[in-house]
Structure I
Amino acid sequence: MTVSSSATTSRRATTKTILFAALAVALLVSIVLSGSTGQLGIPPLEVLGSLLHRVGIDWLPLPSHPMGDQTLWTVRFPRVAIAALIGAGLAVAGLLMQAIFGNPLAEPGVIGISSGAAVGAGLAIVFGVTVFGEWTTAVFAFAAGLGATLLVYAMSRAEGRTEVVTLVLTGIAVNAIAGAGIALLTFLGDTQSREQIVFWQLGSLAGSRWSQVAIIAPVIAVGLLSAYFAARKLDLLSLGERNARHLGVNVEVLRISMIFVVALLTGAAVAFAGIISFVGLVIPHLMRMILGPAHLPLVTASALGGALLLTLADLAARTVVPNADMPIGMLTALVGGPFFFWLLRRTRKRSGGWG
């Protein structure tokens with residue numbers, strides 16, 4: 001038994017190492033490809049050379065085109081950085097929601113948190129609120145996303161557990177109410193405000209700037225660090241609330257604190273990119289299927305996987321239609337929608353029906 005247990009542990013460690021390395025390499029390749037692709041084509045080696053040059057390594061050639069380096073660092077790299085950060089944040093937010101709600105269907109977009117955050121951003125846009133300076137839109141998005149999260153949490157609890165059907169139905173209701181709120185704000189706003197609200201609904205990374213990276217990077221970092229610190233307690237919570245309490249976990253404090261983290265991650269993403277659904281549903285499940293239920297490696301794998309998925313989705317958004325920038329939220333929904341249907345059927349079958 002000891003030999004078998006040791007072999008299993010060794011196999012899991014090997015799988016984890018291979019997965020982390022594969023995701024990191026794939027993310028680097030996607031970053032180079034994103035920098036290389038556009039109206040101004042830049043060879044991948046020159047893109048990598050420009051990246052290495054910024055850290056003092058001059059092994060590879062710099063972009064030969066006079067505007068190549070400026071294009072990379074002014075237009076493409078900020079956009080890639082935002083995509084990676086938001087992808088990581090949304091994936092970890094989905095992982096945390098599935099952990100604290102205790103079911104596989106929880107995701108910021110599915111249960112209305114993203115659309116709630118978009119309403120908060122829309123309020124700041126339409127009414128020209130600037131009380132928090134450049135942080136105003138992000139703060140309003142965070143507050144509205146937090147409110148939606150707390151509403152879903154309160155409505156889906158019954159007799160000390162979270163009901164999956166109530167969770168999904170509450171999400172539908174929240175999405176409907178948020179949709180009505182966004183429609184009202186679109187009606188009340190001027191032409192510029194309407195265009196910005198449409199941006200929130202479709203999701204886009206166009207116009208990303210380093211100043212936005214400087215704002216969102218520490219927010220995502222705080223969220224990821226909070227997830228790492230809570231990983232062991234989330235493992236205990238997966239054993240059941242009663243067992244977790246016996247092992248010293250304050251379940252309600254853990255849930256509320258993780259709800260704040262989810263709202264922080266989702267609000268930051270929505271504030272700068274609009275509604276991007278299903279990243280937090282697809283990635284944690286794929287990583288869990290490979291690594292198992294332990295949350296510490298899942299946080300790292302989900303962050304890398306989310307960053308990779310959104311970087312590739314943004315690359316597709318810029319290249320699928322020539323001379324056009326497709327909404328990135330539409331692409332993630334095309335991937336995540338069928339995955340959600342499959343997961344819903346799988347969950348229903350495992351639980352023997354919802355009745």
Structure II
Amino acid sequence: MSTPESTAGRPADDRVVCLADFAGAARAVLPADVWDFVSGGSGAETTLAANRAALDRVAVLPRVLRGAGVPRLDTMLAGRPAALPAAVAPMAYQRLVHPDGERALATAARGAGVPYVASTLGSCPVEEVAATGADVWFQLYWLRDRALVVDLLARAEEAGCSALMVTVDVPVLGRRLRDLRNAFRLPAGVVAANLPGGRDDLAHQGTPGVSAVAADSGAAFAPALTWSDLAWLRSETRLPLLVKGVLDPRDAALAVSVGADAVVVSNHGGRQFDGAPATVTMLPEVLAAVDGRAEVLLDSGVRSGTDVLRALALGATGVLVGRPMLWALAVDGRAGAERALSMLAEELRDALALAGCADPTEARDLRVLTGGDR
């Protein structure tokens with residue numbers, strides 16, 4: 001398997017006019033197994049499909065004659081200003097899709113004024129990502145080696161990360177059939193740069209019928225976390241704490257009770273438990289359980305500014321945008337990512353204006369129809 005060559009200087013494709021269009025353009029330039037790794041889900045990919053279908057069923061009732069004018073897009077996320085109610089989701093091994101990897105995507109996020117979430121399994125060290133000047137949140141996978149968790153936390157704080165996002169829905173990696181069929185493994189030039197040398201050796205070993213990345217994660221990730229572990233983490237850092245991977249409202253309430261500043265409603269983009277509900281389906285119940293005590297963000301399936309408006313209208317503080325940013329990175333590196341974030345802002349501005357809203361806060365007063373209501 002090889003990684004894509006640099007796309008620096010490649011002319012922009014005029015047919016790419018929305019975030020979703022980057023998918024086809026990325027598929028044309030990525031090796032087939034890398035495309036599957038980035039874009040696939042677990043199992044029969046039922047939950048992957050459900051995320052998109054559920055968002056499409058959400059209708060927002062626009063208001064008229066409200067004098068909204070050109071909407072503002074800025075808001076607050078994790079206690080800090082953001083130019084959009086969106087952050088770039090944590091995604092592993094971004095140098096799989098472009099040689100500049102996380103540095104390019106973080107730089108694009110800086111230019112757009114949105115937070116960038118750096119993954120534990122990033123292929124560039126968190127220090128280099130933070131050096132781009134982006135507002136970086138660090139995403140933590142809980143490792144079996146508690147000392148390494150403590151070290152990662154200290155490094156994130158020392159690097160200047162402004163928030164900590166702990167992912168709680170990966171006791172084991174979901175069974176991703178595309179990766180099993182491809183016997184997917186990382187190429188030699190792509191490593192888990194935040195981990196000590198050799199800690200990702202299994203991820204590079206190809207075995208027929210085996211996902212090397214899943215084997216490596218199984219050896220590295222702690223499979224039996226509890227709420228006491230989350231409480232310990234809360235006591236170890238003063239950074240705002242976001243808990244990602246929550247679907248059940250009871251878990252959302254528990255997360256807040258141990259000190260979470262935000263809950264991210266996520267099913268890992270359909271890559272973990274196949275058969276879980278779409279995140280937008282659970283968003284209203286999670287919001288009710290949190291009851292204003294913490295921010296609530298929506299992850300999984302977001303593909304447009306209209307999707308951002310849908311999440312806001314349901315009551316979310318903002319969203320995480322994942323795959324479209326990787327697709328854009330694959331197509332044209334930093335320039336592609338900048339273009340994607342600019343499109344997202346333009347789409348959200350149009351959606352707010354057409355819905356009669358002057359800013360993201362007003363979107364929360366809109367009426368929403370779902371499923372049988374339409």
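Each value in this text was obtained by applying a stated rule to the coordinates, not by laboratory testing. Quick caveat, the model's predicted, so the values are computed rather than measured. Cβ atoms are built from the backbone, for glycine too; each structure is taken alone.
Could you figure out which one of I, II the value -12500 for helix-only ellipticity at 222 nm (-39500 (n - 2.57) for each DSSP H run of 4 or more, over all residues; to 500) was computed from?
Working: I: -25500; II: -12500.
Of the options listed, only II reproduces it.
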- line: The value 27, 10, 6 for semi-axes √(5λ) of the Cα gyration tensor in Å, for residues 91-146 alone, derived from one of I, II, belongs to structure I
query: Which one of I, II has semi-axes √(5λ) of the Cα gyration tensor in Å, as calculated from the coordinates, equal to 33, 28, 17?
result: I
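One of I, II was used to calculate distance in nm of label points 7 Å out along Cα→Cβ at positions 19 and 219, giving 3.6; which? Please list the in-between numbers first.
Values: I: 2.8; II: 3.6.
Among I, II, the structure yielding 3.6 for distance in nm of label points 7 Å out along Cα→Cβ at positions 19 and 219 is II.
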statement: Structures I, II compared on FRET efficiency 1/(1 + (r/R0)^6) of positions 307 and 323 (r between Cβ atoms, R0 = 25 Å, to 0.05): the greatest is II
- prompt: Taking distance in nm of label points 7 Å out along Cα→Cβ at positions 155 and 179 from the coordinates of each of I, II, which one would give 1.4?
  reply: I
- prompt: Given that distance in nm of label points 7 Å out along Cα→Cβ at positions 107 and 139, derived from a single structure, equals 2.1, which label among I, II identifies that structure?
  reply: II
query: With mean count of other Cβ atoms within 10 Å over residues 131-138 computed per structure, which member of I, II shows the largest figure?
result: II
